[in-house]
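Read-outs throughout are calculated quantities, based only on the coordinates presented, and are distinct from any laboratory measurement. Predicted, not measured: the structure shown is a model, and the values here were computed from it. Cβ atoms are built from the backbone, for glycine too; each structure is taken alone.
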Structure 1
Amino acid sequence: MGVRVQEADFDVSAELDALCMGRADVGAVATFVGLVRDVNDGTSVGGMTLEHYPGMTERAIEVIIAEAKTRWNIFDATVIHRVGALKPRDRIVLVAVCGGHRGESFDACEFIMDFLKTRAPFWKKEATPQGERWVEAKTSDDVAAARWDDGKNDKAGQ
């Protein structure tokens, strides 16, 4: 399991190679890469600053990955989340999951991303033409994470 919170950009291809290194049993790698948009809720965004709680944030992400591993038969996962000042089109986050089969890899990747949005301690501040504003939690993120609580979307509910 790889968890990194960093200011530097990341190389998606290199991270996927590292995730699968030495494993001939990997049949699927599911990934999600989040980017900074230039608009949010109809307002132009010139950049974003992300803050976190060092140590606490990494531990929260480790717990999310560990939970994914109990729900799906996956081999490993990597999460890289950037902090600091970012501009539109910059990469913010990478979630990569490797496993034997695509279905479980896809589900685990989506689960990890949904829970990153709701359980990992990050704070986002956007730069807009009207000034800086903190990004509030979205109900849609809570709804996405809640769907995993019913047991129908993991191996325990199959």
Structure 2
Amino acid sequence: MSNAFTIPKFQLPGFIASLGQKLPQWPHALALIASLNVAKQMKLLPEDSLTELNDKLFFVRVRDTGGEASFTYRNGTFRPVFRSEREPDLAFSANLSAYLQLLARQEDPDTLFFNRELEITGDTELGLLVKNMLDAVEWPTLPRLPRLPIADR
């Protein structure tokens, strides 16, 4: 029996996105940037590919939550971009479930893209570089928690 958790495909109700769009977006950008910088510090992201990201503008939209984040990579650090004067070099748009499936390696970006669950716009070469970077990430395995016995009552 497998203990693997499968993330189902889902879409949050429309009112969540309309509410989410009215909320400040900077917390999303800060959380994403913090995660990317931690991944870089843990050496999960290939250093040679990171230099190719220098001064590129990225945009991520989570359609069914209304969340958006813009960021760039400059001088060895991911940085939030709160107001941009230009179009992003690369933009991603998907529902929350698609991003979770990507992170869990349950689905690959190509499958989500061709099934129209992940929209990618912008520089094609940059998109391939980012895809290959993400494919190369070897996520650390987390230790399994011991099963706790259920106490008899």
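Numbers for the structure displayed
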{"read-out": "Distance in nm of label points 7 Å out along Cα→Cβ at positions 14 and 46 - structure with the largest value, from 1, 2", "value": "2"}
{"read-out": "At a computed 28, 18, 13 (semi-axes √(5λ) of the Cα gyration tensor in Å), which of 1, 2", "value": "1"}
{"read-out": "Structure (1, 2) behind the derived value 2.7 of distance in nm of label points 7 Å out along Cα→Cβ at positions 86 and 102", "value": "1"}
{"read-out": "Comparison of 1, 2 - label where relative contact order in percent (Cα under 8 Å, 6 or more apart) is highest", "value": "1"}
{"read-out": "At a computed 27, 9, 7 (semi-axes √(5λ) of the Cα gyration tensor in Å, for residues 70-109 alone), which of 1, 2", "value": "1"}
{"read-out": "Parent structure of the calculated result 2.5, given that distance in nm of label points 7 Å out along Cα→Cβ at positions 30 and 134 is the read-out and 1, 2 the choices", "value": "2"}
